[in-house]
Structure 1
Amino acid sequence: GECQAVSNLNEAINLYDIPVLTTWEQDGGPFITMGQVYTQSLDGDMVNVGMYRLQVYDKNHLGMHWQIHKDASHFFDQYQKAGKKMPVTIGLGGDPLYTWCATAPLPYGVNELLLYGFIKKQPARLVKSLTNDIEIPSDLDYVIEGWVDTSEMKIEGPFGDHTGYYTLEEPYPVMEVTAITTKKSPVYLATVVGKPPLEDKYMGWATERVFLPLLKTNAPDLIDYHMPENGVFHNLILAKMQPLYKGHAKQFMHVFWGAGQMSFVKHAIFIDEEGPRLDNYEALLTYILNRFEPKKMFITEGITDALDHASPEALVGGKLGIDATAANVVEAPQLLDDDVLLDKIKELIPEAQGLQQFARHTKNPITVISVNKQRRIKEMFQELDTLQPHVRIVVFIDVKKNDLSNAYMLIWRVVNNIDAGRDIFISGLMVGVDGTNKTSIDGFSRRWPDDVECTQTVVDKLKNEGVWDLDELLENKYQL
C-alpha cells in the first residue's frame, strides 16, 4: 500500500525522526496524540481501532496508554493470560475519518472501521502490516508496527490531558517498534489537549450528534442530549426527555450510567420537552433552577473515567443525577446584596474570601464562595444554616486560581473537582457543593494533579517569537 512506500526496519527504526510534540511543561516526554491504535483479540475474531496517547520512550519503544475500560486493554489481558506478545500497529493520518472513528463509543467487539465504511458507503482499503498480522488502511501517512511484551510495564506520564489537569504517572504496557513505514510525502497529525475549549470539542460534538439515535434505542423517550465543552465530555451531560411517568428521569439516569462510555458521566441533568435548547445555557440555567429541589437529586456510585482525579479511589466514584422535568412549589429566598451576604458569611466562616451570586432571578440562586481552606468544607457549610432564608445552592471553591466572575471556568473546575458521594451536602432547601482541591484535610489520600497551564515564561517566549497573538482578555477568560 501507499502507506508502505518508505519502510524503516531494524537499525533504521527511529521514532525521533517523526516530529512528535511535547505539549506541556510537565509532560513526561513527547506524546503521539492522534494515533489510531489497531489491535485484535487473541483468537483474531475481534478487531479494534482506538485512539490512545502514546509516549515516546526512546527510538523504538512507545507507552500504550489504553485504559482499563478500553477494548485494547481487554485484548491485552487475553495475551497476558496466554503468556504471549501482543501485535499492535499504529496509524497516523490518512482519511481524517479514521481518527474520529477510533474515538467512537461503539459496543465491545465492533470494528470501528465498520462505522467508517457505513459513513463513507464503501469499505476502507486495507493492507497487512509488514511485521505482524494486523491489517491497516492503505492510505495512512505513518505506520508504526510492533509487539507488546505482556510481562513488561513501564511508568507512563505525566500528561496534560483533555480534562485540563495532568494525568499522573502510572505503569502501562510498552510496545517495541519493529517497523516504521510512510507515504512518500507523509503529513504528521497531532492535536493539543488541555483546558477547554480546544480541538477535541469538535470531535466530541460529532460523537454527540452521530450517536443520539443509538442512545435512543435504549431510551426511546429521549429527545436530545448535549455535552458542554467545559464539562470535558464525561463530567457533565444535559438531556431533554419526554417524561411519561413518575421516576422516568431516574430510569434514564440508569440508562446513561449503563451505556458504554456514557457510564463514565459524573453528572447528568434532565429537563422535559418544554425546556429550551440544550445549548442555550442562559435560558437553560433559569429553567433548571426554577425546577430544582434537593429531593430531586439522585446520588449513587459507579465507574469513573481513568482520568478522573476527584474520587476517593481510582476508577469508582460518586454520580449525581438531577430531575428537573417538573415544576416545583418552592419559594425563592430573600436575596441580599453580595457585600451584605459576604459580611454575614465571614462572621460565620472566617476562611471566606470572596463571593459571587449567579441566577439571582431564579428560585435557586447559586452563591459561589472562595475560601482559604483550613478545614473541611462540610463544617463550613453546616455553619451557614442560619442563612437558609437567603441562600439555596452554595458552591465552595479555592481562592487560588479561580475567578469568581468567570462562570465558564468555574463550571469546568467544579465538575472536575467534585465526587457527588463526598462533596454534596443538604440541609433543608440549602445544598452545598465542595468544589475545592482535595487534600489530607479532607481525608484524601490520592495525589491531586496540577492544572494544565502555560507559565508566564512560556507565554512571553511565544509572544516574543510572534507565535502567541491572543489578547489578555482571552487569556483570562480561559485561564491559560
Structure 2
Amino acid sequence: MSNASNVINVRSLIDDRPINRFQWLVVFFGFCIIAADGFDVAIMGFIAPELKRLWHVTNPQLAPVLSAALAGLTLGALFAGPLADYLGRKVVLVLSVFFFGFWTLVTATSTDITHLVIFRFLTGLGLGAAMPNVGTLVSEFAPERRRSFLVTVVFCGFTVGAAGGGFLSAWMIPHFGWQSVLIFGGVLPIAVSIALLLFLPESVRFLVVRNAPAARIAKIVQRLAPDLSMKDASFTMGNADAAPKGNSIRTVLSRQYRFGSFMLWLGYFMALFVVYLMGSWMPTLVKESGYTLADAAFIAAFFQFGGPAGSLFMGWCMDRANPHKVLAITYGLGAVLLFGFTSVAHELPLLCALTFAVGFCFNGANTGMNALSAGFYPTAARATGSSWMHGVGRIGAVLSAFAGGQMLAWGWTFSQVFAALAVPAGIIVLSLLLKNLASKGLPVQPVSAASKAMHH
C-alpha cells in the first residue's frame, strides 16, 4: 500500500489483518439469516402432522406444498445471484429476508392446501435468494486464510434454525396451534431484516469493483482498519480480481469459468440429491426395517447432528489444504460408509454412530461446497456463481423426493437405498477432481481457500 498517493488495496487489507469485531458482526448477521432460513425451510415438516389431523389430508396431498417451497428456492437462487451482482449483496439480502418472513406470516392464514402451495412457493423465492448471498457476503469480508472456516460457521446456522424449530414446534403447537409456529417463523426474519437494514454493511469488495464513491467505501474500510488514514484515499482490488468483460452471467459461463461452473453444478446437484433423499426418507426406511417410530426419529436425528461438526471440520481443513481434495476425500469416505448400513441395520448403537458419520461427511461437505463456490468466482460474478450452484442443486433436491418414493415402491430395503446412493456420491467425487484439474489452468485464483493458507 503506497501512502504517497494513499491507494488502499482492499483485498490485501482484509487478507493481511486479524479478523476484527466488525467482521465478526457480518459473520453473526450471516448466521442469523441462515438460522431463520433453516427454521422456515423446515417449518412445514413440523406442522404437517397437525394439518393432517385437522384438515384430514394425506401425505400425497401435502406433497405439492413441499415441492412448491423447493421450486421457489430454486427460482429464488437463480434470479437473486445476478441481482446481487448488479444491485449489491445488502439490498438483495434485506429484501429477501423480509420477503420470506412476510410470506411465512401470510401462510398462517391458510385455510386449504391451495393457499399453502401458493404461499410456500412465494416463501421459497425469498429463502432461495437469501442463502447463497449470505455465503457471498461473508466470504467477501473474510481474509483468505480463514474464508472457508467462516463460511462454514455461518452455514451451521441452518441446522441450529431447523433443530430449534423442531423443539419450539413441539412446545408451541399443543399450546397455541400450528399457526403460532408460522407467526414466529415470520416475525423473526422480519425483525432480522430490519437489523440488517440498519447495521449490515455492503460488501466492500463489491463497492470497489463497481467503482462506488470513495467516501462510501472509506466509511466501511475505516471500520475494518480504524488506524488507517482515509485522507484522499482511493481504493483498488489489485488486478487479481479481474473478471472477463460482460455481465455476471457471461462471466460464469465464460471460457475461463465454464467448465468449473458445470462441475460445481453437477457436484452440488448430486450432493443435495443424496442429502435430501436421506433426510426425507430415513425415518420411513428405518421404521420399515423393524424399528419403532420413536427409534426411527432418534436415528434420523443423528444424521442432522453430524452436520455442524462436519461443517466446521471441513472449513478448517479447506483453509489448510487443497479444498477440492478435502471435499472429494470426504464425499468418497461418505460413499464407502453408505455400504455399512447393510451390516449394522439391526444394531441400534452402531446404526446411530454410522448415521452420525454419514451426516458428518455429507452435510459437512455440502456446507464446504458453499465456501468452494465463493472462492472460485471473481467479485463481479461471485453472487451469480454461488446462487446458480444453489439453484441447480435444488433441482437435485426436488428429484430426490420422487426417486426415494420410487425406490420404496420397488420394495427396496433401507440398506439397498443407501448403497444405491454411493453412485451419485461417486459422481460428486469425480466432478470435484475434474474441477480441481481445470482450476489449475486458471490465470488467477482470486479467492482460493488454499492458495494463501500455504504461506501462513
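Please treat every number below as a calculation from the coordinates, not as lab data. Model, not experiment: these values are computed from the prediction. Cβ atoms are built from the backbone, for glycine too; each structure is taken alone.
Out of 1, 2, which structure matches 2.0 when distance in nm of label points 7 Å out along Cα→Cβ at positions 103 and 303 is calculated? It traces back to 1. One of 1, 2 was used to calculate percent of Cα pairs over 11 Å apart, for residues 231-278 alone, giving 67; which? The correct label is 1. Taking FRET efficiency 1/(1 + (r/R0)^6) of positions 343 and 367 (r between Cβ atoms, R0 = 25 Å, to 0.05) as the criterion, the highest value among 1, 2 goes to 1. Which structure, out of 1, 2, was FRET efficiency 1/(1 + (r/R0)^6) of positions 151 and 431 (r between Cβ atoms, R0 = 41 Å, to 0.05) derived from, given a value of 0.25? Clearly, the read-out refers to 1.
When distance in nm of label points 7 Å out along Cα→Cβ at positions 39 and 383 is compared over structures 1, 2, which one is greatest?
Across 1, 2, distance in nm of label points 7 Å out along Cα→Cβ at positions 39 and 383 peaks for 1.
Each of 1, 2 could give Cα Rg over 2.2 N^0.38 Å, but the derived value 0.98 comes from 2.
If helix-only ellipticity at 222 nm (-39500 (n - 2.57) for each DSSP H run of 4 or more, over all residues; to 500) is calculated from each of 1, 2, which structure is the one that comes out at -26500? Derived from the structure labelled 2.
Which structure, out of 1, 2, was relative contact order in percent (Cα under 8 Å, 6 or more apart) derived from, given a value of 12?
1
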